[in-house]
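Before anything else, here is the set of structures, which you'll find just below.
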Structure P
């Protein structure tokens, strides 16, 4: 994995990736880092996307979540067209800094998915009896009584 020179700080003497206080995001060979977005209030997983260095920089600078669209090959601010912006409450990274966790407040209509659902994870995979292929079932998020 590669790090970015614009954001990365060097390790101090005696530090490791797991003990450093330096932000050293580990972008993959494609220049992307996975980003998981959760809702500040409920903790629900809202979406998954990728960030490149520019998206991460814009997210930090603006306080609004930006991502890299692999299908459109361009930077996009989540909610720019729909009004459902993701206001960043907190950014976190995992122990080896190869994933970004965005804790956000959904603005606008309160939905994070382009389909109009609150979460992009509005379906679960279920195995029907009889051993046939798994199917998708529309279902509320775990711990939620309301459909997504």
Structure Q
């Protein structure tokens, strides 16, 4: 079933918040002062920021693309190389919450230097964030 959502979004068309409740001019003005634009759109899905953004002409919400990376191995040992392919150029890579840089190619090569479990995150505009953990084991473990 479709519903009308009052959506507030930023200059990158990222949805900040949305509601089916009525919004008055006071709310619209307050959000505008924060730099957010208002639009009322009909949608069958709840337009949450993790999955949707406002399209270029603000006439609809669009679904964010889903990352579909391919890992060369599920787990590796210390000093092994992990290749992650099918990552679009321009993707920012985070390792344990710290930015490791932005992809200029579509393949990420990591060398496992210490045993442990690591958090890997990919972020790109108009994509759903991708989070995974990766385990590096000691030799022979």
Exercise for the section: Using FRET efficiency 1/(1 + (r/R0)^6) of positions 26 and 66 (r between Cβ atoms, R0 = 25 Å, to 0.05) as the calculated read-out, with 0.85 as its value, let me know the right label among P, Q. Expected result: P
Problem - mean count of other Cβ atoms within 10 Å over residues 34-41 from the coordinates reads 14.1; which among P, Q - result: Q
Problem - For 0.95 (FRET efficiency 1/(1 + (r/R0)^6) of positions 90 and 130 (r between Cβ atoms, R0 = 25 Å, to 0.05), calculated) the corresponding structure among P, Q - result: Q
Practice task
Have a look at P, Q and say which one yields 0.7 for distance in nm of label points 7 Å out along Cα→Cβ at positions 82 and 106, as calculated.
Solution key: P
Problem - Per Rg/Rh (Cα atoms, Kirkwood Rh), the highest-valued of structures P, Q - result: Q
Handout entry: Winner on distance in nm of label points 7 Å out along Cα→Cβ at positions 10 and 122 once structures P, Q are ranked, highest first
Key = P
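Coordinate-derived values only; no laboratory data. All figures in this text were calculated on a predicted structure; none of them were measured in a lab. Cβ atoms are built from the backbone, for glycine too; each structure is taken alone.
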